[in-house]
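Alright, structures below, take your time with them.
Every number in this text was worked out from the coordinates using simple rules, so none of it is lab data. What you see is a predicted model; the values in this text were computed from it and never measured. Cβ atoms are built from the backbone, for glycine too; each structure is taken alone.
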Structure P
């Protein structure tokens, strides 16, 4: 089922869209790529500070709830920009990207990072005030923070490899 989806002719059809040709055949592609890299760095950078706070290694006087609330809009805004630019680049070579192991890894790692973030925000975040008064973060917060750092580093590395594996 997955194999038939990945090998579907729909991906070749996507590459034939006018916008795909416009992006792939002009300076739009390097422009989108540049914006994508900057936006991805902003996503990881804004999440990095929350992760380091969850690990108890940076900004320990800064409340987790405040840090999360202030950085989340930046992360989501940058993620939206990275998503739009990423789709723009994807459609120029959709058929090869869906079969690219680096691209597949990036998508899987993105989903896992999203699940990790959802776990933090919908499960642990409810009781985060409890952790503010303790000097050492709980093991759950450390795991979530560590996992986030690992997953986002993987997203960035896999994304970097997408253009090199054809």
Structure Q
């Protein structure tokens, strides 16, 4: 099956996402609270819109820095993966059950990068790879990965998502 075929028709026989998380050794933290005057998610019809999350550790520590200057591509990839875990925590909180996710529709990945940095997609792959590991074919999504001159609190990455649900 090609990537396009798997992205177009998520497999209904994929194991429960929480089983996949456990196999990956991932325990979801509590959903991070909003840091300003907004909510972490909005459910509208069969779409769940997730506000941007950052690389927050379970203890509250945020990863900060400028990718391409004081943060490596490898470290920023790990920060994007951690951000994906936080997005999953918000999904779990919003839906009560990750198996309600029909497919991840779209990600917007923002990288706090030096002006001449050019590897934004490699960073946001940290989140994209995680979503495919957790949701299988339903984790394949449309995506934008862009660089910013700064992000709130100097965090290295921020990612938002749109998810179709059952």
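So distance in nm of label points 7 Å out along Cα→Cβ at positions 108 and 124, computed for just one structure, reads 1.0; which one of P, Q is that? List each step's numbers first, then the result.
Working: P: 2.3; Q: 1.0.
Computed on structure Q.
Assuming 0.65 is FRET efficiency 1/(1 + (r/R0)^6) of positions 84 and 148 (r between Cβ atoms, R0 = 25 Å, to 0.05) as calculated from a single structure, say which of P, Q it is.
Working: P: 0.65; Q: 0.85.
Of the structures listed, the value fits P.
Here helix-only ellipticity at 222 nm (-39500 (n - 2.57) for each DSSP H run of 4 or more, over all residues; to 500) was calculated and came to -24000; which of the structures P, Q was it taken from? It must be structure P, since only it matches.
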